[in-house]
Structure I
Amino acid sequence: MNRSLGIVLVVVGVLLLAYGGFTFTTKDKVVDMGPVEITKEKEHSIPYAPLVGIGALVAGAVVVFTAKKR
């Protein structure tokens, strides 16, 4: 159980370092006049600090190497 948690943390850490953040798009209604509706797409980005990825990677490595073998 502990070893698999460590592996998951290592994978998450590598993914966080590789991507550095994520973006998503929302639609805002600009004009609504009866049957006519105009929307605007707005892109938002949420960056991760590299330290979060490094922390997850190190924590996962520690858990993997300190887990008891059966």
Structure II
Amino acid sequence: MEDGSSFERHYTPQELADLWRLDESTIRRMFIDEPGVLRYCREYGRRGRRVYVTLRIPASVVERVHKRRTR
């Protein structure tokens, strides 16, 4: 779905890691700054604690990155 629909399939980093046979941290690095990826996180972490970021990656973004990386 290239129309940017909010109802298109969204993947977790773990789902893509399983599909592409890569480590989840590799997928996170590939998509963390990619336009169109949904990022959910706390604005501030507690004293010294790391901030957790949850990613949801739309199918259209997955296709775009896959095409770019397989040229």
Structure III
Amino acid sequence: MRPPDTIIVDGRAYSWRHLTELRRRQLEAWRAAQPHQLALFDLKTDCRPPAARKVAGRYLEPSLLDLLR
């Protein structure tokens, strides 16, 4: 037995395919209306170890320069 193609809301039957198509169009229109701003500079990935990415981590863990002293 196939699931029904309609959904009943407040006693009214709606086609599920029609509702999803309307929602897809609505989202496309919303995305097209959103302003698009270019980045001011290229984003670079932080290749430092996870502990060195934050100030607290850099303060708590020794670095190579600390070992040379």
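Rule-based calculations on the coordinates, nothing more; no lab input. Note that the structure is predicted; figures quoted are calculated from it, not measured. Cβ atoms are built from the backbone, for glycine too; each structure is taken alone.
Couple of notes before you dig in:
- Comparison of I, II, III - label where distance in nm of label points 7 Å out along Cα→Cβ at positions 31 and 55 is highest: I
- Looking across I, II, III, the calculation of semi-axes √(5λ) of the Cα gyration tensor in Å that yields 24, 15, 10 traces back to II.
- Identity of the structure behind 3.9 (criterion: distance in nm of label points 7 Å out along Cα→Cβ at positions 15 and 47, calculated), options I, II, III: II
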